[in-house]
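Before anything else, here is the set of structures, which you'll find just below.
None of the figures in this text is laboratory data; all of them are computed from the coordinates on show. Model, not experiment: these values are computed from the prediction. Cβ atoms are built from the backbone, for glycine too; each structure is taken alone.
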Structure 1
Amino acid sequence: MELFEEAGLILDNGKFNFPEAVERVKIDIGLSVNAPQSQAWITADPGLFVLGFEPVKSNLDQIKAASSDWELKLSSEFIGSQIALLRTALFSRHIPEGLAMYVTKDDPGCSSLLEPTSFEIDRVERVSVRSLNEILEYFPFDRIPLIDHVKIDAQGADFEILAGATSYLDRIFAVTLEMDTQEYQKSTNSHEHVQQFMALNNFVLVKPGLLRHFIYLMRGYRIDVETEDPTYINLNQIKTSRSRRFFLYQRG
């Protein structure tokens, strides 16, 4: 697939052939111009590989050049060895003809497939649109049985991305996403909508202020949560944390 070739992802027998040193994988959806979450994850875990998704070409160009003004930004040395940058939007389904992406003027990290209600639009460009179900068909679950963490920051389209991952949700340990129905038109990203969907898939919300209580109830589970946005843990996979630590981090 051309998308994978451009990102430097090699396929072996139809599956991603991650570098030999890779022991864990996380997914970062919505990188903006600096991919700060990926940078923080990788520097904390040398055995990690990140699948990073960003549809806006100018944003990816800034990431690759490390030219963003933000203090925390992805080091170019990690590209290829610990992160693959995939230029595509994610949604509930593959849309072969792509969709319009509204690229916002002052902060291109606020760009979205949904038209913004308050952000000024700089331009509209057509981007490719795929689903996580389609991408994860190529994931080597025989080598890495579980994806540690999926962070979604898709400016009002987060729930649509979740809906496009139903075939593989049980292979994901934790999900962090934004709730936003006000800043973007036709957003389905309400707390109620997301909460119902996650409960049906046996994910539990880790609420701010209840972390100590959660860890106490799950005594023996090695889970560290440092996230600002709502984070859900897969109860079907929680026993995995008895044998190894899960560090869930997200800011901004």
Structure 2
Amino acid sequence: MKRNIIVSIMATGLALLPLTSANAFETAQGVAATPITAVPFTITVSGNYYLPANITTNLATGSAITINASEVILDLNGRSLVNVAPSNQANGVFVNDQVDVTVQNGDIVGFGIGVYFSPNSADNNRKNTAANLRLDNNLIGVASVSGHSNWVKDSIIDGGSVGIFFSQDLGSRAENNILEEQVGVELNTLGVALVSAGSLGVLFDNNEVSKGSAKVGQIMSGTDKYRFESFTGFPIISPLTGGTNEGAQSK
């Protein structure tokens, strides 16, 4: 399967603005930003982009937002990007082999993959971030394939089959996320919150996992590490497989 970080004062600034402001992102940032008002939408130029309002689409395949440029901030601005097509294989945000792309601050609902950091022949999928997202009922919440130093953090991933999926990643990290109710379905039978496959070494750090349909909540490759992970509702004491425990207080 082959499919920088914004400062924290962004959230504080937005909290002081009414949600009805279509220019909330520009006002908080003090920089020019391009609104995305309809999808599909393709980003081909580095810069700042945001949603001024919720967007609902009906996509069976393809991507709602495709990012074909590096050094991009896509701020969902507290809005929702929703796909109402049943059992679809579409992507919410598809980052096509780019560097220093941040996707943050909003809801992505109902896609095959919510945020997809994907490689291509140039193999430049690296230093990308998914942060402060609410990912609901996407088959896979966030996926990174052959990525280097990608970061998934501070997000809530509810439903779907896999919460965060790293495939053949090196130095990537999933940190401070809440994941619950991942359930195996026809297109993906795992039902596991955190998965790393064929890995060159990633870190799962301080994530909270509530049980879905599987007896394990985290599957790792032998080169992966984890620490301070928390699991609730599982029938076994250590509901994870693989990896090395780097934190004595992990449980």
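Hey, mean count of other Cβ atoms within 10 Å over residues 135-142 derived from one of 1, 2 reads 15.6; which structure? If you can, show how the numbers build up before the last one.
Working: 1: 15.6; 2: 25.6.
Working through the options, I get structure 1.
Comparing structures 1, 2 by mean count of other Cβ atoms within 10 Å over residues 31-38, which one has the largest value? The partial results should precede the final answer.
Details: 1: 25.2; 2: 13.8.
Going through 1, 2 one by one, mean count of other Cβ atoms within 10 Å over residues 31-38 is largest in 1.
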For mean count of other Cβ atoms within 10 Å over residues 223-230, find whichever of 1, 2 sits highest and give me its label. 2
Comparing structures 1, 2 by mean count of other Cβ atoms within 10 Å over residues 127-134, which one has the largest value? 2
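The value 30, 23, 15 for Cα extents along the principal axes in Å, for residues 167-230 alone was derived from one model only; which of 1, 2 is it? Kindly include the intermediate steps, with their values, before the conclusion.
Working: 1: 43, 29, 16; 2: 30, 23, 15.
Answer for the origin of the read-out: 2.
State the single structure among 1, 2 that was used to calculate mean count of other Cβ atoms within 10 Å over residues 39-46, giving 17.4.
Details: 1: 17.4; 2: 14.8.
The value was obtained from structure 1.
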Given that semi-axes √(5λ) of the Cα gyration tensor in Å, derived from a single structure, equals 26, 22, 18, which label among 1, 2 identifies that structure? 1
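Using helix-only ellipticity at 222 nm (-39500 (n - 2.57) for each DSSP H run of 4 or more, over all residues; to 500) as the calculated read-out, with -1000 as its value, let me know the right label among 1, 2. Display every interim value, and only then the final one.
Working: 1: -5500; 2: -1000.
It must be structure 2, since only it matches.
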